[in-house]
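Nothing in this text is a laboratory measurement; each read-out follows from the coordinates by a stated rule. The model shown is predicted, which means the values in this text are computed figures rather than measured ones. Cβ atoms are built from the backbone, for glycine too; each structure is taken alone.
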Structure P
Amino acid sequence: MDQDKRTLDFLRLFVRHQQEIYTYILILVPHEHDADDLFQDGMAVMWRKFNQFKSGTNFAAWGVQIMHYLILDYRRKVARNKCVLMKDAVFEALTEHVPTIQDEMAIRIEALRKCQAGLDDQIKRIIRMRFELNTSVEDMAVYLKRSPRQVYRILGQISNILLRCMNKTLAEGNRSI
């Protein structure tokens, strides 16, 4: 039973903070494929070291710290292959600004979630198909009984609706600060 609770605690925290942790990696690693690999490796390290995590502390900060060391190791390996990603000084400067960037991303992600919550179920299903399940436009067209051109138009309309909503939500948030 203890193992089940430990697993559920980890999954609950990880799911809640995975976007922040992944954003940190994407900021510092230029290739998305490498970022994905580091994220998966980092998740495995986080799971192995979860017994060292102090309950009630900042899980995202703990995960970012683990990712930081994995990224440093990744940079050393890449440097050995003579493929320089960015100068160390640039990397360090960028690392210093990551918390600000993460805060901004968290605000934007929250605004997007609020805007998505207001959409009807059909639109949510379309968003999920395209952006979570990576369904091709052609497959979506078959499912929706529309032409691919119509699907692209629908996706564009959804993007515009979300963009307007996010701009409004972010502007309202700035007024309350």
Structure Q
Amino acid sequence: MTETTPLRGLIESRRSIRRFLPGPVEREKIAACLEAARLAPSAENDQGWRFLVIDDPELKARFARKAFSGIYAPTRFAAEAPVLVLLLSKIENVGLRTGQHIQGIPYYALDAGIAGEHFVLQAEELGLGTCWIGWFDVRAVRRFLKIPRRYKIVSLIAAGYAARRPPRERVRKSMDEIAWWNRFGE
């Protein structure tokens, strides 16, 4: 059994929060999360991730009507979060696009995922709850916020103070089911 470290504690305590307290979040805390994301590594040090923070209540309400309508209604809970952070990726790097074509791996998405995880772990440490959201109307969001095509909209992160923290997540697979040493095995 491994010893619990501060990072391990953060990883184990982090949950997807779907109910938020209505009050605002201090911008300093969101800035600290953005700084943690800014320090994330990226392929070829591209640093292509970008973050668009929406914390103005009126703008957030209009945004939510666009993002979470129709078939995207199951994620409308995010409209109650005091802060919505749109995670974007600038996709102009020729090397990354070539690598994606050859390897079949969208490196911009990996980079954005690493930066986003830095963001949510920093939020957890600061007492904020977050939820990654991939189910929203990307086209409507692009039009509403006038986001140029050279940016890929990767995901959305709802952030705020948790009104309720869900209990420990579902049982995790055992290490033997997910990892092998020195040779592939099932």
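Out of P, Q, choose the structure whose coordinates give relative contact order in percent (Cα under 8 Å, 6 or more apart) equal to 34 when calculated.
On the way: P: 19; Q: 34.
Corresponding structure: Q.
P, Q: which one has Cα Rg over 2.2 N^0.38 Å, as calculated, at 1.25?
P
Assuming -11500 is helix-only ellipticity at 222 nm (-39500 (n - 2.57) for each DSSP H run of 4 or more, over all residues; to 500) as calculated from a single structure, say which of P, Q it is. Display every interim value, and only then the final one.
Details: P: -27000; Q: -11500.
Going through each structure in turn, the value belongs to Q.
Name the one structure among P, Q that mean count of other Cβ atoms within 10 Å over residues 47-54 of 11.6 was derived from.
P
Looking at FRET efficiency 1/(1 + (r/R0)^6) of positions 71 and 151 (r between Cβ atoms, R0 = 30 Å, to 0.05), point out which structure of P, Q has the largest value.
Result for FRET efficiency 1/(1 + (r/R0)^6) of positions 71 and 151 (r between Cβ atoms, R0 = 30 Å, to 0.05) over P, Q: largest is Q.
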